[in-house]
Structure I
Amino acid sequence: MGIAGNWRARVGRPGGETVSEFEFAEDGTATLVVGGKGSGTWTATGPDTFSYRILEEADAQGTIEIAQDAVLRGDGFISSGTTTVRLADGSTVREAHIRITAVRRT
């Protein structure tokens, strides 16, 4: 079925779970549209695997870097990786392991 489309996601992070929404386009762009705002790229790494990197706009003080490796499973995917919070000067504030479970919306 492919990666391109709109995905509703449960984001498991230390201290709890949130809901986000991602859009992956055929041209390899990735966008965080709910649960934050950010953009980046995705790349197929195998027949049922891909990776994505998104730079989220935290505020004027810094950014959040999302780096995930994913496995497609039917109409969903599961990914895991790290999220790094950086100040505007590039220094790391926090890094956490994140697990995302998503279901295709379109």
Structure II
Amino acid sequence: MAGPADITGGAMGTQASTVQVELEERRARLLRLRYELRQLKLKVRVRKPRNGRWCLRIRHHGWSETVLCAGADGAYAYVTVHGRLLGSTADPQYVAKLLLWMVERRLR
């Protein structure tokens, strides 16, 4: 007889691990953007709220902006919670400068 039974099932276990991999990938991309924003002397915080989605919050002169990493299967992009597409995760320096410009002018 084979080893102990997998209570989650074969397909569910694979799906759950794929979700975890994607969450970790998004977290890594947000941490890279956080590094670039810190280089520009901005106050930045990366959190994982109860809904499980990692988000990055930027604060500057009483104004804030929240950024998420969206995508799947290796194609990711930075998006604001208001739906504005900021750019690809391949160029975090450009996205960091764009976010600095947005919070300085208080644009969403």
Structure III
Amino acid sequence: MEDFRRTYLRLCKESGVEPQESMVARLQGGGAQGSSLDLSGQSLSAETCSVLARAFQRDTVFTEVLLSDCMLSEEGAKVLLSGLSGNTTVKVLDLKVAHAQMKLVTT
């Protein structure tokens, strides 16, 4: 999980995006356990979603990503799902939202 945190921080720096402190804390403090990454309840900005998408393209550790109640914007969800589309390791993706801010259209 430390590798994923380092990748996230490096990609933030490369993209000129300020790392989201709540994300860094979650990655350090138990949000990542075993093969599960629990970001439930985090408010993820579109910029953070973009960095996460790039990190997920390279990740081979997490088989489960929990994003319930993250208040994802439509833009954030699209870029995140785009990054996950090439990931063959993630088998479970939880996107339950209590306050949906998006409309996803599948093609």
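Remarks
- Given 1.2 for distance in nm of label points 7 Å out along Cα→Cβ at positions 17 and 57, calculated: source structure among I, II, III: III
- Among candidates I, II, III, the computation of Cα Rg over 2.2 N^0.38 Å that gave 1.02 used structure I.
Coordinate-derived values only; no laboratory data. Being a predicted model, the structure only gives us computed values, none of them experimental. Cβ atoms are built from the backbone, for glycine too; each structure is taken alone.
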